[in-house]
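Pasting the structures in now, so scroll down.
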Structure P
Amino acid sequence: MSEQPLNLEPQTSSRRGKLKWLIAILLLIGLAALAWNYWQKSKAQKPQSYSQWAKPVPVRVTPVVRGDMQLQIKAIGTVVPAQVVNVQSQVSGVLQQLYFQEGQQVNKGQLLAQIDPAPFQVALAQAQGNLQQNIAQLNHAQTELSRYQLLYKQDSIAKQQLDQQQATVNQLKGQIQANQAQVDAAKLQLSYTKIYAPVAGRAGFRQKDVGNLVQANDSTALLSITQVHPIYVQFAVAENYLDVVRAQNKLQALTVSAWDRSESKQLAVGRVQALDNQIDLTTGTLKLKAVFENNDDVLFPNQFVNVRLNAQTIQNAVQVPSDAIQRGAKGDYVYIINKDNKAEIRMLKLGLSSQGKTQVLSGINANERVVLEGIDRLSEGKEAQIVQDDTQTAASAVRTG
């Protein structure tokens with residue numbers, strides 16, 4: 001009896017189908033788990049991002065201080081020498097010698113140059129000769145006059161002869177006076193051949209070399225001398241400072257400090273010497289002149305310097321940093337942080353500003369904490385977190401000042 005072969009294909013197909021379903025179910029479970037995990041994360045991120053804005057705003061504060069406030073006006077100034085003298089020859093002639101070094105300090109009355117004196121010595125000798133000749137003639141005429149007077153008393157000559165001799169004597173006296181003036185003029189011209197420094201100062205470059213013919217009062221000077229002890233600085237301030245500057249300068253001369261271009265080094269300290277007599281209409285400024293001793297020659301003619309004018313000291317002024325002040329439709333205001341660490345808006349009435357500080361006339365009290373940084377995220381009643389408090393630093397600065 002033969003055996004029938006077993007049919008295993010239906011059983012194999014059934015197993016494969018179950019495996020496919022199992023894999024599909026596992027995939028669905030995995031996808032569901034991923035979706036659930038993503039949904040939980042997104043759900044958790046929403047309150048977290050919301051809480052970042054709900055957190056207190058980090059700010060840096062500084063206290064409102066009360067103390068003396070120095071009103072300091074800044075300007076650009078030009079160093080001006082006390083005198084600038086162009087040294088010229090008063091006579092024409094050949095330049096024989098120079099007795100100065102370019103750039104050196106010269107004293108008043110110091111010999112600077114020599115013009116050839118020979119022609120002027122000859123002119124002086126000629127004038128002196130004419131004088132001596134007329135003196136001799138006058139002596140002879142006076143002797144004749146004495147003889148004529150004696151003869152007239154003896155009735156030996158006519159009165160006309162005596163009068164003529166008297167006129168001759170008077171004429172010669174006048175001629176001698178003219179000759180003496182010519183001698184004095186010749187001596188003066190001869191003295192002009194030596195050129196002396198009219199003021200003390202620093203000599204500039206020479207404009208004429210030895211051997212050149214120099215003309216009297218030539219447009220080109222031999223050299224220039226600048227007087228730099230003392231020296232001046234001219235600068236201008238806005239006309240709105242006019243009342244303060246004039247009032248304070250009447251009480252005492254205002255102090256002025258000169259600084260270099262970068263305002264990192266103070267060069268010298270001086271005082272206001274004069275105010276201009278009118279305001280410049282084109283710029284709306286008032287010109288001032290300050291004087292400096294300049295013994296160390298730190299200031300140089302025509303140098304540009306930064307000027308700081310100490311115009312006024314305001315006693316016991318309430319001050320805040322100018323950077324903390326905001327401008328709005330209702331006026332100037334600041335944010336302060338109260339005792340509960342919440343922001344408040346204070347409207348201010350302001351006074352003068354100087355050196356990064358502004359005077360507060362009303363609206364805030366001393367020792368209140370003003371927000372200096374972090375203002376952009378603040379609003380009325382917003383809670384703040386103070387990350388840096390400048391109270392101790394500012395207090396020590398006020399004590400130092």
Structure Q
Amino acid sequence: MILDGLKVIDLSRIMAGPLAAQYLADHGADVIKVEGPAQDDTRKWGPPFADDGTTGYYNALNRNKRNICLDLKSAEGQDVLAKLLADADVLIDNFKAGTLDKWGFAPDRIEQDFPRLIHCRITGYGIDGPLGGQPGYDAVMQAYGGLMSVTGEPDGSPVRLGMPAVDMVTALHSFSGILLALRERESTGRGQLLDSTLLDSAVSMLIPQASNWLYGGGTPHRTGAAHPTVAPYEVFACADGDLFIAGGNDGQFAKICRYLGVMELVDDPRFSSNGARSTNRAELKELLQPRVAAQPRADLLQALAAQGIPAAPVNTVPEMYEEPQVKHRKLFFEDESGFKGVRNPIVLSGQEAPTPTRPARTGQHSSQILAECGFDEEQIAALQNSGAVTAESELPAASAEQTEKSMS
């Protein structure tokens with residue numbers, strides 16, 4: 001696979017960092033997840049729980065990785081981390097600003113001792129400035145970064161996006177930045193520090209709202225499911241369900257009007273251009289909605305598709321799963337052990353889609369990874385006895401009890 005031979009140390013937890021590392025793992029990188037004795041919080045963010053005690057949330061973010069349980073607060077654990085970094089290509093962390101510095105891994109030391117290492121540091125606001133070092137969470141950033149102000153119905157309250165979009169975009173930005181840094185390292189021979197923040201990602205998502213404000217001066221507002229600058233481009237209620245219709249240009253608008261029997265709207269000055277339609281979107285929907293409401297959704301969808309007009313049913317997750325095109329694209333997977341999920345959407349030509357492996361148990365590969373770092377059996381035993389490293393069999397009883405409960 002394209003990233004075979006790349007060694008990644010994943011110190012992150014929760015969402016953005018683990019997802020960025022998973023993107024790398026999905027394409028062949030050897031990703032070692034370093035988990036503390038308290039474990040990644042998302043292991044406990046259930047129900048639902050899988051048959052091995054892990055949550056659906058955790059399983060979506062940590063496949064294809066090996067796992068070592070390491071207490072980085074201890075001197076011995078810090079020594080192990082230094083060994084891990086000695087031949088690593090990438091380090092990903094999302095600790096609170098200053099945490100790695102406190103443990104002896106400040107940026108200047110990483111640059112000096114591990115000059116080829118690409119360090120992707122993910123924080124909420126960055127490490128400096130008025131809010132530098134403050135913790136950041138996805139929903140907090142949706143609020144602070146302006147996303148919630150443009151999400152929801154016009155006459156309603158601001159709404160959080162239905163998925164952790166800021167975390168997900170930060171993961172994608174981090175993944176892209178790591179690949180760019182790897183490309184530059186080919187010519188310079190040196191790694192670098194990637195400063196990835198939730199705030200930067202949140203603001204970057206304001207397309208076209210931020211640009212519209214910069215050029216037009218008007219404060220962007222909530223438009224519900226409608227597009228802020230294109231109309232008709234929103235959800236309509238059919239006789240038996242909701243349908244999203246995207247009339248993205250004058251030609252498509254004319255075809256919609258022709259099918260619905262309202263061709264007089266095409267030449268109406270209120271709707272004769274996209275700018276006019278966008279300004280008068282409420283009036284336009286009032287005129288189109290009764291015509292749409294008389295149509296069975298499947299019939300209207302088929303008719304619009306025949307005219308080349310983008311439209312789609314507003315599916316629930318189970319309905320989406322049953323869509324023939326989703327099945328054709330093989331977007332979901334399930335292996336013989338019962339591990340299942342959504343596959344990585346990036347598939348390169350000439351390569352098979354990555355085969356996912358179940359997320360590792362906490363400390364599952366501790367001894368194996370230590371041996372690869374040059375520790376002998378006596379040293380491994382000493383690290384385990386000190387508490388700096390925990391192997392799978394030494395995890396607290398509570399974890400085993402939770403697993404047993406979830407499997408019953």
Structure R
Amino acid sequence: MQEDQVPSAGNRLNGLVVPRVGSVVCGLDDALPWLVVDPDGIEVAEIAEYLRHAVATGFSVSSVKSYARGLLRWLRFLWAVDVVWDRADRAEIREFVLWMRSTPKDRPRRAGSPEPGSVNARTGKRYLAAKFAPATINHNLAVVGRFYDYFLEQGRGPLRNPVPPRTSPQGGRADAYHNPMEPFVAGRRAVYRQRVPRTQPRAIPDRMFDELFEQMPSNRDRAILALYVTTAARPDELLTLTQDRVDYGEQLVGVIRKGTRELQWLPASPDAFVWLRLYQNELRRELIAPVKPLWWTLRRPWRVLNYEAMRAVLRRANTALGTNWTLHDLRHTAALRMAADPDMPLVDIQILLGHAHLSTTERYLRLRLDQLVDHVRQHHQRQAEGPRGNAAPSIGYDAADLRVLFGWQPGFSQ
């Protein structure tokens with residue numbers, strides 16, 4: 001069936017309600033850490049098969065969970081429009097994108113929480129918008145596209161991938177004949193891919209970081225913040241530390257890098273290790289072992305401190321301060337502090353941040369907003385002070401001689 005023969009998106013989307021049915025639940029083994037179940041609680045076999053394939057190809061547990069959530073969102077939409085997954089075509093993808101662009105996310109708001117999409121008065125950062133972000137839509141399309149690629153390779157599913165691929169200006173596959181000696185050139189976006197605005201990394205000002213640090217209620221939380229702003233590690237990389245990957249003698253912590261899954265030792269500040277030692281002195285004896293996680297909850301029953309729990313700690317501090325800092329802002333802060341040091345080579349910063357390409361690290365060299373504001377304020381101050389006359393001749397020079405040598409010039413005064 002051709003696209004011009006299917007019902008228009010407007011007809012399908014008018015009054016469309018996508019129920020929050022089905023869910024992503026923990027799997028039973030490491031071969032399938034996460035799975036998707038339908039409204040009746042039955043495992044969706046096709047998604048489970050693909051997620052097993054993803055695990056076999058080296059996906060991390062967090063990536064598998066992200067893919068499961070994206071596929072569940074796609075299935076919920078198909079269930080709402082009454083289309084079977086292997087009968088979906090470009091029209092369904094188009095309507096799926098339109099639905100994500102126009103429909104607010106079904107998330108409960110806390111009482112007194114800021115308006116979605118508004119700007120925090122203290123940090124200058126936007127809160128999360130009520131609708132799906134362009135990057136989220138693009139990620140969901142990538143997940144669905146790979147899902148159908150897997151089944152098309154086996155001769156199953158629809159006749160073609162419903163997600164349009166990115167093509168070259170000549171109509172072929174993008175970068176099909178790319179010269180490996182030349183850098184990749186950004187081409188046109190694939191159909192239905194959204195334009196993602198470029199945002200500058202934001203550092204937490206020193207004064208506001210001190211306020212945030214004072215809000216940390218325990219030595220554990222102070223140690224985590226100190227490590228974040230001195231190692232520039234990603235949030236999950238630092239939270240998954242084990243006790244045998246802490247070297248007090250060399251003041252290093254060993255993190256498992258995202259993507260490569262390699263162990264990399266990162267230096268941290270002496271203050272961070274002071275707070276870390278204070279925290280470890282408070283740990284219960286049964287929680288101390290080289291292979292055990294480093295970060296634990298502070299109350300019984302003892303549980304490993306995960307990303308969501310640390311976000312809750314930061315959320316309480318933000319509420320007290322009236323800010324909206326995130327864990328990733330701490331990584332940006334560390335990177336921008338290093339980039340501002342003229343004696344710190346950019347390649348060193350790239351290695352510490354774990355970037356595959358130097359161009360990714362170069363974004364930290366761009367002029368920051370706070371620097372731009374300071375420059376403009378200094379400009380306005382100079383304008384308010386008025387034009388400056390020529391300085392008086394230095395000692396040892398005769399003003400009459402200078403007048404004969406240079407002649408009369410506007411603004412020249414003795």
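None of the figures in this text is laboratory data; all of them are computed from the coordinates on show. The model shown is predicted, which means the values in this text are computed figures rather than measured ones. Cβ atoms are built from the backbone, for glycine too; each structure is taken alone.
Points to keep in mind about this one:
- Parent structure of the calculated result 3.0, given that distance in nm of label points 7 Å out along Cα→Cβ at positions 113 and 241 is the read-out and P, Q, R the choices: R
- Structure responsible for 11, with relative contact order in percent (Cα under 8 Å, 6 or more apart) calculated and labels P, Q, R on offer: R
- Structure responsible for 49.6, 221, with Rg and Dmax of the Cα atoms in Å calculated and labels P, Q, R on offer: P
- Which of P, Q, R leads on mean projected area of the Cα convex hull in nm², for residues 97-312 alone, largest value: P
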